[in-house]
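Structures incoming, each one as structure tokens.
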Structure 1
């Protein structure tokens, strides 16, 4: 959406009909419909939500519930320019907070609020997947600006005040680099589109499944579940229709490898999905693209069409009668929890992204109740070399329990941030050496939900049997305060909790508040004990992995960087999070007392 007045409260019936027609007026397309309606109006007024509800046969409450769940859907005006600065720790380390305040000063707007003239709002958002070229920001969830500096911010303010459409801003601002620093099997020379698919067809579904199992390929999203077993379970599950889902909701802060694969290796990802469809007998594929990657949508759609034209998608793929499969793209709207596979399926069905209770598992009952496999972008990309060269070739790389290669998103205090591919079994120290890290005190591996490593652990190896990871590797040198790193992650989890279960909804907020108390110099050992108890509560009582892992950074930094906490402790005993004596000022005024005996510090 470019600069324009936002005055319309109702959709033109013809415009709504066009949006509905694109999605078959299906309730499961609600999120996509709301995104497109917002593109037309700039936000989602109640009247428009009522129109959508009526057209889809839903209640207004249902539609409002979905619209209120996602951060990139707005129930109030946000201006013709919605500017969202990435708030990941790596962006902050590069000065994003000062740049945000500078832009707000130039625009005369308060952070988080709409300007008086209704033109612009400036706020923060979670990691945008551009940590290797930050500071970065999103404009209207459609454009990204990378490598921000003071000069770009100053010119941006002028362009916004002049109401210049975003599409007419300087093209170099929107440049997103792949920054591939080390390539092996997945990031090396790509095979011709269709080659892996032809090899899979020549083998047949059962033999192709045997190759996947022989490769011992495990999911690259972090959990590491055996891909062959997942596909086998789905293939055997009863049901007329089976579904293939690609999880491209790369929301873990510090991770951006899937962004590179979707841009550079699009055919390999889509071909891996198509091979999966051959194996499990699916006719429908869905790629869930995170809302922050909306700018990749048009290139992805173009590749899908090119593959259809080449008979690599659609009906009778590569001339094989009965092999019919196609892929649709579903764009998210800003919800970290949708990276969890059952929450992702809920979102695909047009609902709030709340994780499901399992069992049943998606391979039994997934999208619209059909048996469904959900795999990561990198996992599908790995399927293509396995189809071409066989499972044994893949299994010969890495370790026996962790076969093949792993792609890492490296950012933070290093000379060469970017994407690095290594065989499993590679030591952290090797990656740090290759990326040009110096005087490193800590590495956050796997994002905030992963593990924080001290310098004593850099000889440990990337492998499911040692250090499993979804791919993020954030580097912190000795100038960084690891307490502040952990505090930022605590606020991230509190912000991203879906609110479904009380331990996570309340617990993450309490952790963030307690960390703020320590930061304000009002901490005590009692606060550390409370934080440890909250960790136990969240780990044992949360509904999904978000709450379970929310205190991982807290636990690791208390254990490995204790002095960062100790120097913030004001007393060994309980300290309130506010000034008790100041709170008594009202009572002193009412009683007319201000003598020494009316102040706490003078009481024995």
Structure 2
């Protein structure tokens, strides 16, 4: 080995040790890890609006939330959906409105700048439907201009077109609650208007011009006509069924789905149905929501969701990659905590898989109703790294998980995250759903993780794995990459696909592997790192392009390692440059600065900055890529 190769290895090893030390200090006494999930200021604006609607908004909380919202305003007066992204109309409108609620004057310079942007973008009328719903709650937008979402949807059998079970779980939970709100059409009067943001008269949400869109337009007209004169008995029954559906799915932490939208709208819906704030259901929900608030100095912000199971499983794998023994106390306590979080009840997923036994893990602390394939796969891979005293219990949980994951495979061979065969694309044309993904279709990254997990358990030859491999190979892009559904974007998808294919027996010399490796090398930045901007979901020019980040650089290295690249020659210029970049950009505390968002909630619309990604994935990459052989 050359002296340069030795230096790279030693420096990288030092960085790895420092990062591991940092990660170990972040573990809770119960064994779990949880990093903050940052999104955008609509979470904070809507939290203020929720509290105003329920009559519980207080001066201190308002001041702290407003301070956070102001701190996130860009020099041009706008607010974006992700760091470095373009200003977003609805996000800016909601932030502006929240600041008005907090007492900021419309003629203040920062408010004037925001208002100019909002008007230039078309004003209130061009905001997304969910923003219009919030405005209608306060009499700032006519309910008649909000697309129809009748609560009678909850009465449709699961096999019917447009059943609530055709929607992804996050959308399903949201629309059931919202259907109650839209049926009752409440109005909470404010002491001010937003007339300064009007450009044109309110207009209906624009519909798609495709043939399905035309069909849905007719359906929407029928639904609107019914909304004007609903059948009294049927409407009463539908509202009662929707209410019960919501109550049946409240989680142990008081929330719904562990995510902000259904949590907030369920609170509003139940309040409108007569649940007082001192009712146990409401008290639990509000108390649970407080645990999602992050206070920092004079500011506070609301997490859209929390990721302790995901973070803990990834941390185990990372520390194992770094060389910690499976019997290390940190790994053992984390694995034991994960075992206690196994889901053993049936949730909504059982509507499509009624005969399938439960066995899996969720994303959040308390989300037994909605375990997911992605978390389950990563948890099993983590448990296989842990040296637990009760190996039989761990193996039993892993095999239950494998059976559940295999049972959740969609008909095309791939896996979605929460549901099987959730592919009714007609829903994307519904006028109400103009923001966020409403389907949980099979994705390359989730499928790859499921393949990797099943192969680790020795199921390489199982028909489910062979079908999944064929599906994953068919998803490879012409340029050699894979699309990333839950991480930004092609770097994430490619880094997930390569380890899975190699685990399934695809040789590193295979054309699909070499093309993926070539794509990664071609998209390395001149500084040695890798980065991809969330705009890659909208503009092909951004695919594989963006400022280097620690997590995306690590993903690329993980993919290259799986393909045999760094393990065979750590002195490869691309690998050594990437290791150099990680060493040079590491912060004194052992982590890496990463303001850019590399997590994906909804492609095109909603992105996440996972606070632990900047340390977990670099540890994985360094641990896997450093040559441990003696010089």
Work out the source of 15, 34, 36, 16, 0 here, i.e. which of 1, 2 gives that when P(r) over Cα pairs in 10 Å bins from 0, in percent, for residues 304-391 alone is computed. 1
Identity of the structure behind -15500 (criterion: helix-only ellipticity at 222 nm (-39500 (n - 2.57) for each DSSP H run of 4 or more, over all residues; to 500), calculated), options 1, 2: 2
Identify which of structures 1, 2 gives the largest calculated value of mean count of other Cβ atoms within 10 Å over residues 280-287. 1
One of 1, 2 was used to calculate mean count of other Cβ atoms within 10 Å over residues 184-191, yielding 11.8; that structure is 2
With volume of the Cα convex hull per residue in Å³ coming out at 175, pick the structure among 1, 2 it was computed from. 1
From 1, 2, which structure was relative contact order in percent (Cα under 8 Å, 6 or more apart) = 13 calculated on? 1
From 1, 2, which structure was Cα extents along the principal axes in Å, for residues 344-551 alone = 48, 47, 31 calculated on? 2
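Just so you know, all these numbers are worked out from the coordinates, no wet-lab data involved. Since we're looking at a predicted model, the values are computed, not measured. Cβ atoms are built from the backbone, for glycine too; each structure is taken alone.
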